[in-house]
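Take a look at the structures listed below.
What follows is calculated from the coordinates using simple rules that are stated; it is not laboratory data. All values derive from a computational prediction rather than experimental measurement. Cβ atoms are built from the backbone, for glycine too; each structure is taken alone.
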Structure 1
Amino acid sequence: MAPAPGPEPSRPDPFKVAIVGGGTAGWMAASALVKLLPAQDYAITLIESEEIGTVGVGEATLPHIKIFNDALGIDEAQFMRDTQAVFKAGIEFVDWDVPGESYVHPFGTFGEPWAGVDFQHHWARARAAGKAAELHDYSYAIAVCRNAAFEHPNEDPKSIRSTYSYAYHFDAGLYARFLRRWAEPQGVTRIEGKVVDIVRDPASGHVAALRLESGIAVAGDLFIDCSGFRSLLVGGAMGVAWHDWSDWLPCDRAFAIPSIRTEPLLPFTRLTAREAGWTWRIGLQHRTGNGYVFSSRFTDEERARDVLLGALDAPPLGEPRLLRFEAGRRATAWAGNCVAIGLASGFLEPLESTSIFLIQAGVMDLIGLMPTLRTGIDPRLAAEYNRLFEVHYDRIRDFLVLHYTANRRHGQPLWDHVRSMELPDTLAHKIALFEASAAAPDYRYGLFSRDSWLAVLVGQGVLPRSWNPLAEAIPIDELEARLADLKYRIEVNAADMTPHGDLVRSYCLAPALEPAA
């Protein structure tokens, strides 16, 4: 006779993760953790206060956000309706090098590799022989932007229509609320309240609990700091130092203001260089987002406000809102049992729409190195996380600085300053290498891709003097014919695409917003 079954062994308590702060960073973290980690092993709590609010002006993203949403299983059309989103295939830079000229940073490739050699080497060789068009004529994504058209990329890798990807323009505040509605039913516990005290473990120095204004104490094994510029845990409690990059990125203010939406609905972000910084224009379904990022060393706030209002192409909806910031990052993002994500870890101006990407990268890197009850807070996990954190920020910094230093806007103090400033060694090497040999950075991890570097280097007048000698394998007449055929295929296919506004209306049109009370 079999013995009677005994009581089932009790499961250990789950590993407790407490997120401090909501907004885009907090709810992206909560959503990914609750979806991708084993539910039985982790308990996810998010603490936020409706009174504190968030920065909430982010509107432009990079293609990685689609990967994030897909990982959560989010329906694209519904997400776009709920966040007033439109598609984005690139970023247009107006007047950045020479006033009166513009170029596009596309979310797609330039050309095709031939004979095992990257496209820019063939282009540089043909250009030197007078047998090539401008580089931008060989990008399908740029043609999409120029035509104000959009369709989802073709899944056939042999099709020219498969050579681009896309991101979105959306309302960041609506996105945070969308993720909250998605995450709470999945198991995230939200607590309304303000943190008024941080309880530390006297032996380890780790955070043991957070005491709220209501008197509630929220204990945790790992704390994620999404408290914005305050950096309540990592910068505050853990005292992690700040690396100031304002010498390289001197813009430290921004005015933001929405305006009435205009037609056509453009599938790209437009950034225009101004006397002391640059303005942005980002179209959404219900409005256009506008702003002026500027340096207080080279203009004053009243002048900056006037420049922004004078740049609007439609009546404003409200008054300009001023934001103050400093470019840089924390020395480390993971300290003790606290991990900073989003503005709590650093800030790089929104020149290339990297803010939400850096949140996503921080969240996904953390999931890949997530502690468990078995491992505890292993310092080796933190060290690897911090290494990846540095890679992300330092590579993006170099890319942003390139936009400033490669300019011919002579006679304007900001632009004269950034053109002559001493560069990070890593960036100086990249520029010199490209000029000498057409070799462009091609990272396997992090931002930005070879094609992104090509767009900005060539778009701002940094041109190669030579190329990979293997490109000589193709006879010059054959190379000329290949380039002409590529240009023709791009033009013909792009001209046949659906106007962007028409696709938005048929695919993801948002219901009309309720009138304000």
Structure 2
Amino acid sequence: MNPIRLISGFVTVGAWTLMSRILGFVRDILIAAWLGTGPAHQAFVIAFSLPNLFRRFFAEGAFNMAFVPMFSKRAESGQDPLGFARDAMSALLGILVVLTLLAQVAMPWLVLAMASGFRNSATFDLTVFYGRIAFPYVMFISIAALLSGVLNALGRFATAAAAPVLLNVIFIAAITAAALTDSDVALALIWAVPVAGVAQMALVWWAAKQAGFRLLPHWPHMTPELKRLAIIAAPAALAGGVVQVNLLIGRQVASYFDSAVSWLYNADRLYQLPLGVVAIAIGVVLLPDLSRRLQAGDADGGRHSFSRAAEFALALTLPAAVALVVIPVPLISTLFERGAFTAADTIPTALAVAVYGAGLPAFVLQKVLQPLYFAREDTRRPFYYALVSMLVNAALALGLAPVIGFIAAAWGTTLAAWAMVVQLWLGARGMGEAARFDDRFWHRLPRIAAASALMGGVLWGGHMLLAEWFVHGPQRYLALLILLLAGMVSYFGSGHVLGAFRLADFKNAMRRG
């Protein structure tokens, strides 16, 4: 077996994802400054969420979770991976074309499903208009995701990881151009969505062609391999549907509170920065690696990959979660509070950030645990676990909304994520040694937690000392920089002393590949 360079893969995907997330954060800061939390911003959020909702099924969701292990095993054994990929792409494209046409007709009902609180308002009509423009994005990004899955299975992570950078570059260019020409910024943004999808698809198609996989669609036809793909993907699609119901519940709750859709969106964008960098890197690299090791019968290698993925994830995620919980107000006020985004928006957005931060480790651990199932082509149990998670989310979000308001949606999301992790962990106990963390992981986990707690104390104390700086204009940027640098130094310093991690471990892993 030609092994995937696991840690170097994490670093490659993580670095490109970090660049994409930073640019995405710049994008969201610009959007908040120009649109604030008013009707245009809320219409954009819901319209852009619609293709991304269905993207979870066909892109990094059900279809790809079934496709990547099957393709990886065919690439490992030489069983016509090119033909399988062509058939899969053609079938996927056929489904997406039909879906996009239906969505154009059903757009008013789709918007009501996402945000019924917009009913009988100008925001509703604007959201329907924006939704019809944005929805074709799902076609382009889903085909791009399949092509990215091909590249990832071949151990070629860079181009696929770099593709999302294009989305944010195009968004920032659209905002800048609209602002300079005194045009409608929201309209420019929504037209940028399908344009960015085409650009991402073109980039990864070219990279796949360079790797020897020139994929062109043909008239879809059912093959035994596609039948198996459909059988495996169906439960994952249902599980993905449950996850989307969770998102719908949150959007619905938020749509009944003025500006809450925007508050939750901006909070989501902040916690997605560390989540995207770590979780996407783990999910993209670990699934094909585990699939190929299982195909080769390498249980020890699978356990090592699983343990290092979890260790890597928590070493980066726990301190990020602590920071989001301890200093959400200075983060939001410094990064977002300008232009149309006012001080009145900072506190509710910061509250949502803190709640999401409490769930950040759970969101990442799901990405570590799910490949244990998908690499074994087991998509049924994650579906059942997702159903339970959905019930937890619905009970909390809908039940608590009349009591604690819009923040019930964030609490539902966070606690449902932890419920999912518990179920995935318990369900994996029967998978043997390959699904158990090794001694090094258990040795380092409490040390990572201790270093994170020490960092949290430094952040809290630093915020108290610099509190006045955060209310005086440009000084707040310097204050936040000092605070974050102090937090990083304290975390990595204490982590090294406590034995939570060693840089040499990552260097050696990259050399071993």
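For Cα extents along the principal axes in Å, the calculated result is 85, 71, 49, so let me know which of 1, 2 that is. Answer by label: 1. Work out the source of 9, 26, 29, 25, 10, 1 here, i.e. which of 1, 2 gives that when P(r) over Cα pairs in 10 Å bins from 0, in percent, for residues 324-499 alone is computed. Source structure: 2.
Of structures 1, 2, which gives 0.95 when FRET efficiency 1/(1 + (r/R0)^6) of positions 36 and 76 (r between Cβ atoms, R0 = 30 Å, to 0.05) is computed from the coordinates? Derived from the structure labelled 1. Looking at mean count of other Cβ atoms within 10 Å over residues 220-227 over structures 1, 2, structure 1 comes out largest.
Given 0.55 as the derived value for FRET efficiency 1/(1 + (r/R0)^6) of positions 148 and 460 (r between Cβ atoms, R0 = 25 Å, to 0.05), which of the supplied structures 1, 2 does it correspond to?
1
From 1, 2, which structure was FRET efficiency 1/(1 + (r/R0)^6) of positions 380 and 420 (r between Cβ atoms, R0 = 41 Å, to 0.05) = 1.00 calculated on? Going label by label, the one that fits is 2. In this comparison of 1, 2, the computed figure -10000 for helix-only ellipticity at 222 nm (-39500 (n - 2.57) for each DSSP H run of 4 or more, over all residues; to 500) is attributed to 1.
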